[in-house]
1. By the measure distance in nm of label points 7 Å out along Cα→Cβ at positions 25 and 57, tell me the structure among P, Q with the highest figure.
2. Work out which structure the value 14.4, 50 belongs to, where Rg and Dmax of the Cα atoms in Å was derived from one of P, Q.
3. Taking relative contact order in percent (Cα under 8 Å, 6 or more apart) from the coordinates of each of P, Q, which one would give 28?
Structure P
Amino acid sequence: MTFYIVVISLGITFLLMSWVAIVDIYRKDFEPPSLKLIWVGFVAFVPFFGCLAYLAIGRRQGVKPLPGKPPGNF
């Protein structure tokens, strides 16, 4: 029983980390714009390590857009 609780807790934690990373990528502008697409792909296709790498390294690369400017530069 305890094993299942741990596995489910880790799964939920991973899912939340992925969502936080993808939402943060969406809200920021990256230079060059293709870097945004690379981070989304890395987070989506390299599951656990992609989230950790973005949260440790990628968050500093993006810049919040100016107020009134919609986010995203795909």
Structure Q
Amino acid sequence: MNINATLLGEIMSVFVLVMGALSYYLGRRKTQTPVLAGLLGLVLSIIPPFALVYLVVLVCKKDINPAPVVVNK
């Protein structure tokens, strides 16, 4: 099976979008700056091994403690 440049580009663009979304989702739970985490994941996904290492680092990081929600009655 031959893989032409168009198919490779489509696969890479889907990979970039998925990695960016996963990085943003994990960044919301584990960092103070989820947008920066998502953008960094998006940029690093151009080179797939870097993106996978970044994703592993985010998964291994502890969750941040969200501020408690106070409800006034």
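1. Working: P: 1.4; Q: 2.1.
Largest one: structure Q.
2. On the way: P: 14.4, 50; Q: 16.3, 66.
Label of the source structure: P.
3. Working: P: 39; Q: 28.
The value was obtained from structure Q.
Each value in this text was obtained by applying a stated rule to the coordinates, not by laboratory testing. The model shown is predicted, which means the values in this text are computed figures rather than measured ones. Cβ atoms are built from the backbone, for glycine too; each structure is taken alone.
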